[in-house]
Structure formats: C-alpha cells, structure tokens
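**Q** So, here come the structures, one by one.
Throughout, read-outs are computed from the coordinates displayed, never taken from laboratory work. Predicted model, so just to flag it, every value in this text is computed and none were measured. Cβ atoms are built from the backbone, for glycine too; each structure is taken alone.
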Structure 1
Amino acid sequence: MNKLPRIQRVHSKWNKTRILLVKKGLKNYVPDTRKLSRATLETMLNLYQMVYVKPDHGTYGKGVMRVEKELTNQGVRYAYQAGETRRGFTTLDSLYASLQSKKTKRIYLIQKGIHLLKYNKRRFDIRIMVQINPQGRWESTAWIGRVAAPRKIVTNYHSGGTPTAVETLLKHYMSPSDIKAFHQKLNRLGVDTARQFARKYPRVKEIGLDIALDRKFHPWILEVNTKPDPYIFRKLKDKSIARKVYRYAKAYGGV
C-alpha cells in the first residue's frame, strides 16, 4: 500500500498573511496586519481605534487580546480584554507594558479590528473548509458559523464558541437568495486562497478560512488554518456535510 505524502502545515500567522498579500485579488480581504511593537500599537490604534493582538504561533484563540482606544470626557483612555477580563489604562505606555507582561510568545501580531456581526447579541464569524477533492482539485466543502460565548472575544469552539449553521446566523441580515449568492462568493474566495497557498506550499491539502463579516457584509480573512479541525462540522444538522469533509480528508491523509 502506497503511503500518502506528508501534508504541509504552516504555523506562522505572519507568513500566512504575507502569502495572501502577494495575490492582488486577495489583498482586499486581508485586514491590516503588522508585527506588534509600541510604534505599531500607537499607529494602529490611531488608525482603527480597535485592534486585535495575537501570538504569531497559536491555536484555539489562545492569547488573543482585543485592544481599544477611546476618547472620553477625561481624555484618551485605553483598554484591552483577554478572556473575560478587561483592563483600562490612561497612557499608551502603561497599556503596552501590560500587553508585554501578558505575552507568552516572542512574536505577536496586531491586526485591524473588525466589528463582527452579532447573533443574539453575541459576535460570530464563519469557518470555510477548503480541501483537495478526489479529482485533485481544490473545493470548498463546508461552511459553519461560530458564535462567541457571552463576554468572550473569540469564537473558537475550544474557547466556548457555539457552532451554528451560517444560514441561521445570516437570515436576519440577508434574504435566502442573497445568502446563497454570498455562499458562492465565499466558496470562490476559499478556493482562490487555497490555490495561492499551494503555490508556496504544494503539499498543503486543506485549509480553514476564518472569515469576519463587517457591517457592510464585506468578508475579511482573519486567519488561514492549515490544520483545520473537521470535528466542528459534526455539529451541523445536515450530517452529509461532515461525512464529505471526512471522506476527502481520509483520501489525502488528513485524518
């Protein structure tokens, strides 16, 4: 029996972001992302008022912090949230010092914050699964929504997020026909992203795109996961979706 070639995994979020930015057709879907320093923190907060800080290497939303700059009657104030804990600061220096004390990895990134759409007052994003199909072509095989737990800033299932059908999440924002068209748009975005990754890493066989929707329904690629967990799709009512994901993954050695 022939052994399947080992699948490539790309762990650095910074490297994955750079891969996306090379492709002109993908740049508009990538939030401004830089390496964290005091200078980039100041610049990004001045530009966007809300940003996310996260480790370059990491999974399940661990180490992610939401940082904000606010103009109050008392002047400029800063705050960040890690987990369910929120802390406030009166100066950028004190904010940065506290962020530094929270860091568990050497390199952290800072990313433009996207104000996520909400479902029952809880933030949600979308995971798109893209896989090499048995014919050797990239195919977007599944999508699922992830609803953040109350008071949480991340939507990951392992951090308390609730897997939910995307149609359920979007029905308050779009008509059924608009949801269908939007699904097709995200499927194309998923395949384009996978092809771009395969140019640099030809042994990548699957990716999971984490997509944020802003208030204008523009999709933003928050992250590309080259080792996406297929288990979450078992939570969907339509069990044929998970069966397809697992069938494809088994064919290329992903499970």
Structure 2
Amino acid sequence: MNPREWLSKPLPIMRHAWSRREWLGGRWFYVEIFVWGFLGVAGIYFVINHLIANYGSYGWSPEISLDSKIPPVAWMIIPYASLYLLTPGSIFLHPLTDRGRVELLLALQGLVLLTAFHGIFFVLFPADIALRDQLTPEILSYEGIFGSIFGLIHTIDNPTNAWPSLHVTLSYIICRVMTIWLDRDYAETTWGKPLKWILWINWVLLCASILTTKQHFVFDLVTGLALAYSWWWLIEPGFSAIKGMDDSEIDLIFEQ
C-alpha cells in the first residue's frame, strides 16, 4: 500500500477509539486521546531519552563550528517550552463536530507514528548534545522565570535524542492541523486570524529556540525541518479527504 494512503486513514486501533467516542457523554474520547498522546509521544520520547543517557553510547556528533557561535538567549526558553502547550491546545481548539474529532484523531495518529519514526534515529544514531556548558551562569543558576524553566527541562530531558529535532516536527504538524481549523471553522471570529499569526510566529521562534537554548545542533534543525515537511506531505491527504465531508459522511472513513 502507498504510504500516503496508509497514513491518511485511521489505523484499526484508532477506529476502536472512534467507536467509543460517545462514552460518558463524549468525554471518554478525550481520555483516550490523552492516554495515546502521553504514551505514544511523551512515553516513547522519554523512555528512549533516559535509556540512551543511562545505558547507551554515543557515536557520530553532528556538531559544527556554527553551533558554538550561536549565543544563548534566556527568554527563548518560552517559545521552546510552548510545544508543551501546543498539544493540549489542539484538543481545546478542535471543532466540536465529528469532522473535528476525526481530524484530531488523525493528527494524534500522525504524531505517535512520527515520534516512533524519530525513535529509530535516536536509537541507531545517539548523539550527546554537549552544548549546555555554553549557557550563561545566570541561566545555569536556574533562578527566575527563565532559569526555572531551564532547570525543569534540564532535570527531565537528558541532552540526547538529537536529530531530527522532534520539537520542530511535532510543532509543525500541530500548527498545520490547527491552521486548518482556524481557516475553516474560525475564519469569521475576531480571534481566528490573529491566533494564526501568533501560532506561526511562535513556530518560527520555536525553531530558532532549539539552538539559542542550546538544546540542539544546527544539523538537528535542518533534518527536523526536512522531516516535518515530508511527514505533512505523507499525512495531508487524510485531512484533504475530510475537508469536504459533513458529519453524516464521516463514519464512511472507518468503513474503508
């Protein structure tokens, strides 16, 4: 089967989640979304991250001279950390229709499979992101708002899982899906267009922040962008197919 065709349809396990979407007045659906997101994205990432950090060995380093020339910027930890708000944000933003819910399900499926694909690189090509010593003493004191966020991230996220940057790929896919909703379902609102501008400006800052927070190499950014665009190309047909459907037609997707 063509990969685009395979990734553009809900997988069997996601179809089971869809069949239970009305449980508990529709609330159970979001419980499953949360569990899948927690286990399939955060779970995969942090299990690999801690296994490599504690038991793995590092091979080729993608570091280049430019990496050490990029200055650390404390406030850029805010757009960097915004990824952790984007994922739950998509749950709050999605349209409360069957079309919106199945788009949320397809987005989740794409993010879980994307994280698993990243895991192959993280395991086969582990890299030590030895850049944190370039941060300023003020940042490394872990005081104040910015320092506290750095401290939290440094505590839970070991400097491995380098490339491609999962920060870049996950945020790009989420922003693309949220843009569909903002353009189609919230175009007539006063906040739809401003939110879309904020979303994409923040994404650009997020991409830059993986370098200025010394969390990633330039190589990680480049490969992350390449994978982000490629992954969206793979999963986009599913969203295009749903775009012209109304709620009465959505169930047909799960019968194909």
Structure 3
Amino acid sequence: MSAPRLPWPTAAEPLPLASLRPVLDRLSSLATRHGEDVQMIPGAALAETEVAADPPPALEQLTDELGGVRLRELPLLTLQIEERTDVGPYTLLGEPTSFYPLYETPDAAVILTLDEHGAPGAVYGIGEDLALQLAAPDLPTYLDRFTDALERTLAALTERGPAAEDSADARTDAAEQFMDEHLFAALLGMRELADMPQAAPCSAEQVADAAEVAGALAIWDLRGAALGTRVDLMDTDTPGDPLALHVRFGADGLVVTLQDG
C-alpha cells in the first residue's frame, strides 16, 4: 500500500521545463557517454510502470521527464521519493510540505525548500549535526552544480579505465568518494568548520518583511550569502530543548528561522 499523499499547496506555478532544459540535456549526454557508470531514472510520464512517488505539484513538469540519477547504482538525485520521514537529518524541519528531499542517507540529506504556496526556493544540505549548508539559491542552480560534480566524477572514473575491466565494488567506492569530494562534502558538513563560512543570527529588524520572521526564536538571513554558508541550528541561544524546535524557511528559502513547538 502506498503512503498517503501529502496536502501539497497548489497555488505556485510549475517550474518551467524550459529553464531546466540545458541541464537536463547535459545529464542525458553524460548518461549516453558513460552508460556503464551513470543512469537517468525515467520520470513519471516515461516510466513503464506506475510511479508511487508524491512530488510537489510545482515540480510536475520536471518529474514527468526525470525521476533521478544513479551513479553505479548509488542514488545521487532523487525526484521521486516514495516514503518520507521526519527523523535523522529532518529532525528540526517543519511541515513535510515545506521541503522535498533531493538526496538522502540515514544521517544526511539535500533538500529543496518550498514556500506556503508550494513554490520551490533554496536548496540546503543537512549534515549529521543538523546544521544547514546553503547548496544553491534555487533548483536550477543546484542541478547545474550537481551536474558539474557528476561530470568531474565521471572523468575521474574514466581515468581508471573501462568499467568492465575494473572491480565493481572498488569502482563504486571510488565514485562515491569522487562525488563527496566534488559536491557532498561541502554540503553535508564533511569539511573542517574553519573552511566553511558561518551565518550569524540577525535581528527581526534586519529582515524587511516582518511576516517572514514572526514568532522566530532565532533568525538567519542568507540572501546574498556565499554557497556553502553554514547555519548551525543547534548552537543557538534559545530556551528549552533545541530538538523541540523546528525550522521555517521564508524569502524563497533564504531566510531561516527557528520556531517553538
């Protein structure tokens, strides 16, 4: 039995596929040239069997064409999540309709933020310590960044020689290490703190739209912040148990607040 569908807001316009066509074409080209290592998962409109996933309506055009990307059977980009959870890296996040996972492990994730209308916003990585790292200000930028990392990874795998002549396990391990090096280490808190820019909390007066920060116990404004900027949610001077708080995203996902309850 499939999981109940989420009550997604539907007011947002779908993300136009035309804005993503260049990066989708790049991914398709990589899959054609490196088919022994990378596979594109067909979207809902192209899949041979019914897809049980429940993506946000604003991503419908994208998820109709692309379901995700696998590298050596490792799911690196997942646009068709069938089961959602609120534990692990999602512990501090709010309503499940306020974000959508793009990549996940038991201890880390990359998420796309969504506003109250269902419009996609910024992309963040979440590490084991539940800190947020700004991955991209929007989904097209993240997909470009992801594809750049995938291209560099595939080039490194090519230098190892043909897949048929390589150890399958060793090649998969190498692929994972290359993707960590080129992308995920910077997003999932796998680097030294001194190497990551830190976002400092700001006051409500510094945020132009008071509605974005109503009821906030802590506020971070990442508009204009460098990619990789870190928001340490657990190292915040707030009353009570920090694990009882939840994150809210505003201003296209770039204003982060901690809310009570």
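**Q** Looking just at Kirkwood radius over Cα pairs in Å, for residues 67-114 alone, which of the labels 1, 2, 3 belongs to the structure with the highest value?
**A** If we compare Kirkwood radius over Cα pairs in Å, for residues 67-114 alone over 1, 2, 3, the biggest value is for 2.
**Q** Between 1, 2, 3, which one scores greatest on relative contact order in percent (Cα under 8 Å, 6 or more apart)?
**A** 2
**Q** Comparing FRET efficiency 1/(1 + (r/R0)^6) of positions 11 and 139 (r between Cβ atoms, R0 = 25 Å, to 0.05) across 1, 2, 3, which is largest?
**A** Between 1, 2, 3, the highest calculated value is found for 3.
**Q** From 1, 2, 3, which structure was helix-only ellipticity at 222 nm (-39500 (n - 2.57) for each DSSP H run of 4 or more, over all residues; to 500) = -6500 calculated on?
**A** It was calculated from structure 3.
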